[in-house]
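Please find the structures below.
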Structure P
Amino acid sequence: MPHPANIQSNLESQFDKIDNMYLNDDLRVFGRDTDRIFKQVDIIRRKQIELATEHIGLDNMEDSSLPVSDDIDDEYKRNLLYFSKKEMALKSLMGKLDTLGEIMQVYYKPLW
């Protein structure tokens with residue numbers, strides 16, 4: 001059976017190693033980069049939420065800016081206005097999707 005002093009010395013040595021690992025950020029999941037990585041993931045998450053919200057808004061966009069009319073010219077103007085609004089919203093959505101892709105590309109590192 002080991003001597004109690006040796007056991008205590010061994011335990012203190014192990015605790016010292018753990019303390020040093022803690023001080024050097026070796027116990028963190030991604031080491032010293034943990035905070036930076038989680039900030040990057042949070043930026044991506046926020047962009048995804050913004051993109052999803054705008055996408056849902058695009059689907060819910062209504063064509064209620066002009067009253068429905070039997071006149072073909074009025075109906076044409078109404079449709080033109082509606083599609084112009086949809087086009088602007090879609091371009092905005094595409095821009096945000098491109099931005100998200102660029103952000104993700106910066107942080108993406110292949111595993112192989």
Structure Q
Amino acid sequence: MEIRIDALMKMKLTPKSVKGKVTIEEIQFTTRSPRVLLQEELDDAGFLSREILQRMVNDILKQGIPIPIHPLFKIVKPKLTLLPRSMLLETNFLLNEHIISQLTAETLVA
């Protein structure tokens with residue numbers, strides 16, 4: 001069986017997570033063994049699964065995907081790039097002076 005999914009995705013970057021929304025335009029299942037799986041049945045399954053899959057993915061994205069950054073760092077001007085099966089986050093950062101002073105018991109001098 002072959003699966004093809006056409007979807008649109010909108011992403012929003014917050015300081016602690018990445019949130020988004022997916023709109024699935026079409027899910028198409030194609031049979032490679034018509035004697036076992038009928039194409040008509042797969043067409044029905046694609047139609048029914050589109051809404052369910054879209055709702056499941058959007059529920060996950062609504063909560064957000066956490067960005068695993070230590071509180072010592074504060075991200076500045078982040079740039080998010082979507083790659084196949086991953087996301088690339090490029091950013092500048094500032095150090096959290098309060099945490100550094102707690103760790104070192106010293107005041108930072110600029």
Where is Rg/Rh (Cα atoms, Kirkwood Rh), for residues 26-81 alone largest, in which of P, Q?
P
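2.6 is what came out when distance in nm of label points 7 Å out along Cα→Cβ at positions 18 and 50 was calculated for one structure; which of P, Q is it?
Of the structures listed, the value fits Q.
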Here helix-only ellipticity at 222 nm (-39500 (n - 2.57) for each DSSP H run of 4 or more, over all residues; to 500) has been calculated and equals -26000, so which of P, Q was it run on?
P
Here relative contact order in percent (Cα under 8 Å, 6 or more apart) has been calculated and equals 21, so which of P, Q was it run on?
Q
Work out which structure the value 1.41 belongs to, where Rg/Rh (Cα atoms, Kirkwood Rh), for residues 10-57 alone was derived from one of P, Q.
P
Of the structures P, Q, the one that 48 was derived from, the read-out being percent of Cα pairs over 25 Å apart:
Q
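Just so you know, all these numbers are worked out from the coordinates, no wet-lab data involved. Predicted, not measured: the structure shown is a model, and the values here were computed from it. Cβ atoms are built from the backbone, for glycine too; each structure is taken alone.
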